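These are the structures in question, set out in turn.
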Structure 1
Amino acid sequence: MFRNKVIEIWKKGEKKEGSFGQAVEGKPKLIKTIKVNVQPYFSEEALKDYGFTVDCEKVIFMDVEDINIDTHFIVYRGKKYEIKKIIEWNEYQEVLVHHV
């Protein structure tokens, strides 16, 4: 697998209660920067390949990392991507992402 692209894995800021009782999200924290393979990948392909419907534009092939759909996001080429699905294999994982 070619690892010719660089992504940043970020942890979302923790939600706290603001001074007026509103929900306020804290500052995100950069976890790490890693080299990966990024390819275009769309919802139709996910349905055909895996049988599930997910809103996505790219697939990221990477070593197995401790990331979570609910608590992490990815930055690639200065754009923020929400993690929609993680497909883990023995030696690597595919991460389907959607531009936010």
Structure 2
Amino acid sequence: MTNEEILKAAQSEKRSNGEYESKIQSRADLLANLVALILVGIMFFVEYLLFRKVDYGKATIIFVISFVSDLYAGIKLNNKRKIVVGLIMMVPFLISLTLYIGALF
């Protein structure tokens, strides 16, 4: 093996590790968002049962994290699917933000 072949093999291996880490990070982000969304749903349900009111601030925070994360990643990676998911997540964010602001008054 020549030095050039060794260099190409090392670069290829480094690139594939980066892709693998990126895929794992993407899955971790998705799982974190899903767990947070489920937790907020449970908290909503418990608050409603106990106090007959709901704090929309929690949902607003969860939705803004999902919205910004997907939209930013989609724009930076030129990934249309992530852009669409980010724009879809903007809708519940805006709704929960409106409900939160409305509950303040």
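Here, each number is a calculation from the coordinates, and none is a lab measurement. Quick caveat, the model's predicted, so the values are computed rather than measured. Cβ atoms are built from the backbone, for glycine too; each structure is taken alone.
When distance in nm of label points 7 Å out along Cα→Cβ at positions 8 and 24 is calculated for each of structures 1, 2, structure 2 comes out greatest. Work out which structure the value 2.9 belongs to, where distance in nm of label points 7 Å out along Cα→Cβ at positions 48 and 64 was derived from one of 1, 2. Structure 1 accounts for this read-out. When relative contact order in percent (Cα under 8 Å, 6 or more apart) is computed across structures 1, 2, the figure 21 traces back to 2.
Kindly point out which one of 1, 2 the value -33000 was derived from, the read-out being helix-only ellipticity at 222 nm (-39500 (n - 2.57) for each DSSP H run of 4 or more, over all residues; to 500). Answer for the origin of the read-out: 2.
A value of 1.03 for Rg/Rh (Cα atoms, Kirkwood Rh), calculated from one of 1, 2, originates in structure 1.
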